[in-house]
Structure I
Amino acid sequence: MSRALYASSFWQRALNGPAPDRILVNPRCYYRKSMAEAELLIMGRFRLPGGDTTARDGSPFFIKPPSEQWSESLHSFHWLRHFDAGGSDPVQEHLRQLIAHWVRAYGTWNELAWRPHVLARRLITWASFGRLILGNADVLFRSRVLLSMARQARHLNKVAHKAPPGLPRMTAAIGLAQSGVCLPDGDARMAKGLHLVAEQLGDQILPDGGHVSRNPEAILNVASDLLALMDAMTQRELIVPVAIRRALDRMMPMIRFMTHDDGKLALFNGATESVDGWAKTLLTYDSGKTKTPEHAQQSAYHRIACGGTVLIADTGTAPLGALSTAAHAGSLSFEVSSDGERIVVNCGDSAVKGPEWALAMRATAAHSTATIADTSSAHVVSGRALALLGPRLVDGPAHVEAKRRESEDGIHLDARHDGYAAPFGIVHERRWFVSHDGTDIRGEDTFVPHADAAPQPFAVRFHLHPSVKAARMADGKAIVLTLPSGATWRFGSDATLDLPDSVYLGTGDAIRRSHQIVIAGETAAAPVAVKWALKKIAGPAAAPLVN
């Protein structure tokens with residue numbers, strides 16, 4: 001019914017109105033730009049969330065899309081920002097041709113291209129790069145683009161609240177407010193949009209500054225869009241709502257919390273490292289009044305920072321319902337870095353590589369935690385439920401407990417989850433210890449069975465960053481890890497260690513080969529515990545060790 005309504009002449013006439021003669025302000029874009037990506041786009045290669053394909057005829061709107069997510073990314077024009085990194089006259093002309101093609105083919109209405117969050121992102125991007133798009137353009141092109149923006153904004157005004165829950169609805173709300181600020185005659189849209197923004201900030205940004213999806217990268221997205229909205233309002237000398245300022249004040253400490261000392265994000269629940277410098281740029285707008293927390297209570301993460309060592313652990317359950325469509329089955333997984341060099345990581349996520357890789361990276365085995373019977377602690381719905389509900393995560397841990405304490409020696413963190421209780425009758429418990437100087441990390445994984453639980457094989461995985469060189473010692477119970485700086489760490493255990501291959505998709509656009517340390521065993525009628533330790537044995541100047 002909605003499709004028929006939006007395509008009807010009645011609805012299309014309702015979108016008519018005064019044509020704007022200009023974009024009032026061009027808000028700053030807080031997303032990172034890449035000259036390399038711009039060059040690929042000019043050659044017709046579109047590496048977007050949902051796939052990587054080449055438009056050989058010059059226009060990506062003619063080719064068969066690799067996925068629906070890729071189509072949404074294409075029609076959002078979020079990739080347009082890369083052209084700003086190399087905005088020469090030929091580049092501007094190429095970009096104008098793509099936009100003119102879109103206006104001709106999709107400017108009236110299209111089911112996918114006019115989805116609220118896709119349309120909102122397109123309006124935000126076109127407004128931000130209005131000078132790039134309209135500069136030196138002929139009058140006919142300018143009028144067509146501005147008229148299209150006005151019609152899209154009127155449509156968004158009617159449907160923004162219908163965007164899917166989570167980040168898409170936040171984008172739709174911010175896009176509506178932004179369209180009211182940037183286009184003439186937009187006061188009513190701005191007021192409605194700001195109301196929706198305040199509503200969504202209350203629903204989606206947790207008291208600790210995290211996002212309800214538990215994806216650290218979602219915080220960067222929301223913060224970037226809010227800062228752009230603030231910039232637009234500041235340029236027009238409008239008062240920025242208190243709700244936006246307070247939300248950013250909560251989010252900035254959370255960005256620091258989820259960032260390793262290399263300035264990039266930890267890899268949990270669909271996050272990538274993020275583009276180099278993105279988090280650091282956003283943190284320049286941090287007032288610094290709130291220090292980095294040790295425990296993000298509502299987001300359910302713990303951070304231990306001792307000496308130059310940072311350990312970040314996932315101690316939460318998957319978000320509920322539609323908010324879990326990108327969540328990972330990584331309960332009790334963790335990452336470790338030392339002096340900005342990553343050692344133990346999760347495998348990451350890469351929407352660019354397509355849905356198969358994205359699905360594989362959501363499995364428990366792609367995280368530095370334990371699996372039982374080669375089964376994930378939560379799984380993605382399949383069959384008819386997948387088509388109806390989307391790839392949401394179900395049957396995960398119902399209860400995750402975590403307790404933290406500090407002693408004279410260091411910081412202790414004890415946690416447990418029941419994700420394997422229903423299928424196998426086993427509870428996974430994990431303990432971490434980090435010395436105050438950060439050179440001694442110890443852990444213990446315990447598998448606690450219910451009374452009638454049958455023995456099951458288990459595997460405790462520690463995925464290594466691709467830059468780490470690993471060499472197994474002769475006794476099979478220790479592995480020497482050498483970091484790019486020359487710093488050397490020793491991973492040891494009371495069990496035999498295996499060192500199979502792994503993959504790393506932390507950058508989001510490439511698959512890198514790496515290794516993982518695996519401790520395998522079998523549960524029993526009584527609790528089975530596996531102890532392990534990661535200790536720094538030499539600094540950056542140390543000579544390499546030999547087996």
Structure II
Amino acid sequence: MSEETANTNSPSPYAGRWVALVRGRVVAQGGTPSQVLRAYQSSRYKEKPEIRFMPVSFALPPLIEKIRNILPPGQEAYLVGGAVRDLLTSRLSPDLDFALPSSGISLARTIANSLQADFMVLDDERDTGRVILTNENDTFTYLDFATFRGANLENDLRDRDFTINAIAFNLQDGTIIDPLGGANDIRARVIRACSPDALSNDPVRILRAVRLAAALGFTIDKKTREWMKHAADKIGRVSVERLRDEVFKILAGQKAGASFRALEMLGVLPYLMPELVKLKGVTQSPPHIHEVWTHTLAVLDYLDLLLSSLRVNFDAEKTSDMYMGMISLKIGRYREKLAGHFSRPLNPNRPHRSLLFFAALYHDVCKPDTRTVDEDGRIRFFDHEIRGAEVAAERARFFNLSNDEVERLSLIVKHHMRIHNFATRLENAGQPPSRKAVYRFFRDSDSAGVDLVLLALADVRGTRGTDLTERTWAAYLDIARILLESYWEKPEEVVNPPRLLDGNELMKELNLKPGRVIGQLLELIRENQAAGSIGTKEEAIAFAKEELPKLTGEA
């Protein structure tokens with residue numbers, strides 16, 4: 001080992017490590033004091049070394065500083081897991097985990113009282129308490145305080161998933177405990193399992209590794225990938241809720257397409273979402289350039305790119321993608337509206353974005369089941385969207401999604417072909433959708449119509465790739481503009497015209513009894529309001545009188 005004079009006033013290659021010093025020189029290093037001592041004892045030096053932590057420079061978030069100040073005197077406590085990893089990579093972790101020798105529930109209650117936050121017992125058996133902080137934007141920050149998994153801190157860290165998450169920050173003295181070299185793996189941008197059985201012991205870690213690799217831009221260690229493949233068939237042992245949460249975290253992050261490509265290659269999909277496996281290798285006719293599975297992943301990629309291009313404060317001049325530049329011109333004015341749309345999840349624990357990506361993943365799920373070949377060799381998939389909506393809803397219910405989420409997912413898959421039909425008519429016949437067609441589109445999809453617009457744009461790019469012409473893309477963007485303009489700028493004119501009369505008034509005017517025909521007449525009136533042919537109550541009554549014989553068969 002090369003020696004180096006210790007100088008804590010300048011950056012050091014040993015920053016964040018423990019070192020043994022003899023006459024001011026580093027003679028051994030390690031992730032913990034005991035590791036350094038063992039390394040020193042195997043060296044040629046016989047003098048008593050000085051064991052010292054070499055400081056690492058990072059700014060502690062104010063919340064962690066508050067907790068340090070609240071700790072009772074002499075209280076041993078460590079920040080652990082992803083929060084330490086995020087500190088070392090200059091990220092801010094949304095939730096914080098703490099490990100301590102004992103009294104996790106008691107300390108959590110003390111912290112909650114001091115921060116005037118909510119408290120709950122998370123796990124009585126493991127002596128784990130949770131502090132729940134309500135943020136200004138009505139989101140939550142969770143602080144979990146748990147006793148060590150094992151006899152001591154080092155055992156606790158070795159029992160975790162990946163080395164980059166097996167690092168502890170001592171709240172008392174600001175030192176770092178890193179027995180598995182997680183900090184080195186962070187610098188090398190590598191995800192490495194803590195042990196050979198880390199993945200088989202808890203197979204949900206397979207999904208977590210893929211998610212972390214995408215989120216951090218890291219690669220997964222070769223041996224760890226082998227362990228992941230070996231543990232893939234054990235996914236079924238994991239609770240549905242834990243699997244769902246990891247899936248939705250993957251879909252909420254960047255590179256969802258690459259992540260699901262990795263899950264398929266690792267052999268995970270048969271045990272996680274088996275209905276997706278059969279998409280692979282299912283060929284399609286032009287204008288499709290990919291088979292169904294590759295197309296699906298491409299749609300995820302383009303949806304990711306699309307949402308990035310439509311985020312608030314996006315600088316369109318910096319993009320080299322002509323198609324995304326056209327998006328800014330056509331629908332860029334709806335960036336804030338779209339941000340608001342995605343800020344209202346159907347479930348507070350799962351972002352709206354994840355649900356849209358889930359729909360994109362399943363939008364063609366029934367193409368293998370509906371594939372037919374015409375006499376001229378053209379491949380068709382009749383009603384794949386109808387059957388696909390049922391399969392997507394079934395998977396959503398298996399994952400215990402809320403009823404609202406299941407309904408939204410089903411609507412998106414069921415109606416995802418409608419915008420393609422609008423765009424084809426516009427491009428080929430110069431015929432934009434009528435106001436009545438726009439009304440019917442939003443009547444059937446409601447606010448899912450916004451999701452359908454975004455999915456259609458990603459879908460056509462995933463279908464045609466570099467074969468997509470500027471003319472076709474312009475047609476899709478014109479349809480997107482018409483629909484979004486109607487939804488956000490002309491809702492009372494086209495999307496949801498005010499009701500001119502109710503069922504009781506209609507029955508009185510037409511001398512009718514309650515029945516299905518009343519609802520049919522009211523809906524016809526609203527359609528024609530949206531079309532602009534009815535504007536007053538009197539016109540609505542006159543229209544109903546004309547339509548009534550057609551509905552009752554008396555015409």
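No value in this document is a laboratory result; all are computed from the given coordinates. Keep in mind it's a predicted model, so treat the numbers as computed, not measured. Cβ atoms are built from the backbone, for glycine too; each structure is taken alone.
Which structure, out of I, II, was helix-only ellipticity at 222 nm (-39500 (n - 2.57) for each DSSP H run of 4 or more, over all residues; to 500) calculated from, if the result is -15500? Going through each structure in turn, the value belongs to II. Once mean count of other Cβ atoms within 10 Å over residues 105-112 is computed for every structure in I, II, the highest value turns out to be that of II.
Looking at structures I, II, which one was Rg and Dmax of the Cα atoms in Å, for residues 41-120 alone calculated from, given that it came out as 16.8, 55? Let's see the in-between values first.
On the way: I: 12.1, 33; II: 16.8, 55.
Attributed to the structure labelled II.
When FRET efficiency 1/(1 + (r/R0)^6) of positions 353 and 505 (r between Cβ atoms, R0 = 30 Å, to 0.05) is calculated for each of structures I, II, structure I gives the greatest result. Each of structures I, II was scored by distance in nm of label points 7 Å out along Cα→Cβ at positions 49 and 73; the highest score is held by II.
The value 29.7, 110 for Rg and Dmax of the Cα atoms in Å was derived from one model only; which of I, II is it? Display every interim value, and only then the final one.
On the way: I: 25.0, 79; II: 29.7, 110.
The read-out comes from structure II.
As an exercise: FRET efficiency 1/(1 + (r/R0)^6) of positions 209 and 321 (r between Cβ atoms, R0 = 30 Å, to 0.05), calculated from one structure in I, II, equals 0.50. Which structure is it? So the calculation was done on II.
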